[in-house]
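Alright, structures below, take your time with them.
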Structure 1
Amino acid sequence: MAHGDRAPEVAVWTRRLQTELAAMRRAGGDDELDRLIDLDLTRAEARLARITESNSTLPRGLSWLMFASAVVSVLALAVFMSSKVDRRIYVSGLVVFAVLLGGTLYMINDLDSPFSGVNKLEPKELTRISRGLEKDYTAFAPGVLLPCNAEGVAN
């Protein structure tokens with residue numbers, strides 16, 4: 001998701017799940033099957049929402065406009081600062097202002113892509129749930145391999 005792409009590993013078992021649900025539907029579904037299909041649809045919609053959220057939403061033109069505004073602001077501050085101020089204070093004030101403005105622009109762009117960059121979201125909850133499901137599966141079916149390997153390919 002750091003690149004806005006779908007994971008091919010997930011697509012393997014998603015297709016397999018949808019194939020199985022379709023086969024069950026053809027064999028004669030019931031209320032539980034309808035519930036499973038609804039849950040699968042909810043899962044698919046949540047996945048699509050996460051993928052959509054991983055894509056940057058700031059248009060490139062807006063990023064350039066913010067950058068140009070920052071440059072103009074620093075230059076305007078340099079031009080209009082009082083000449084009576086000590087030169088070291090003058091330069092350090094400009095540097096601090098430029099660093100804060102540049103840092104703000106960087107953070108805006110970084111936060112716009114939540115699954116990459118310095119402030120990226122880690123899949124902590126997903127990892128915790130995955131480990132719990134593996135633990136439950138091995139407890140329920142000891143000695144039986146998981147239905148797919150680490151790459152999501154069916155065993």
Structure 2
Amino acid sequence: MPTDTIYGLVGQALKPKTVARIYKLKHRRSNKSFVILISNLADLKKFNFKPTVSVLKIINQVWPGPVSIIFNKKLCCRLPASLWLRKLLKQTGPLIATSANHEGEPPAQMIAEAKKYFGPAGSEIDFYLSGSPRGGKPSTLIKLKNGKMIIVRS
């Protein structure tokens with residue numbers, strides 16, 4: 001489906017079977033985490049994460065927007081600026097979102113490219129949602145260390 005950045009392979013982040021399925025579809029190493037799209041800051045509690053005051057200052061500088069924040073080894077989140085996507089996230093709950101490709105391959109820019117990786121709907125993928133991704137490139141990726149922001153990927 002289109003996200004606020006690029007086409008994403010998405011699934012409910014709080015369902016372990018779904019998470020495992022996406023790792024398999026993506027051909028991704030299990031020690032590498034995924035970005036989780038959230039609808040609001042309160043969703044962070046669902047992952048047992050409570051931001052400190054210094055972390056909240058950074059969050060408020062970059063969110064909502066196309067910036068994914070690595071909070072720790074297991075949690076990396078993004079609060080999209082896209083209103084339609086945040087409304088969807090309120091209905092579905094947090095979604096894992098990773099580029100629509102196999103690990104190491106170029107991200108799909110259109111559904112036709114995603115189908116080359118994953119086949120038609122109903123095979124490996126339940127369904128495809130057409131539309132235009134908002135940004136057309138992956139999110140900026142930052143990590144927080146000692147209350148400071150470090151850019152991992154621009």
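Read-outs throughout are calculated quantities, based only on the coordinates presented, and are distinct from any laboratory measurement. Keep in mind that what you see is a predicted model, and the values were worked out from it rather than measured. Cβ atoms are built from the backbone, for glycine too; each structure is taken alone.
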(message) With distance in nm of label points 7 Å out along Cα→Cβ at positions 27 and 67 as the yardstick, tell me which of 1, 2 scores highest.
(response) 1
(message) To test your reading of the models, identify which of 1, 2 gives 12.9 for mean count of other Cβ atoms within 10 Å over residues 99-106 when calculated.
(response) 1
(message) Quick check: 1.74 is what I get for Cα Rg over 2.2 N^0.38 Å, calculated from one of 1, 2. Which structure matches?
(response) 1
(request) Work out the source of 15.2, 46 here, i.e. which of 1, 2 gives that when Rg and Dmax of the Cα atoms in Å, for residues 51-138 alone is computed. (result) 2
(request) For the read-out helix-only ellipticity at 222 nm (-39500 (n - 2.57) for each DSSP H run of 4 or more, over all residues; to 500), a value of -23500 was computed from one structure; give its label from 1, 2. (result) 1
(request) Using the calculated result 2.4 for distance in nm of label points 7 Å out along Cα→Cβ at positions 107 and 123, pick out the matching structure from 1, 2. (result) 2
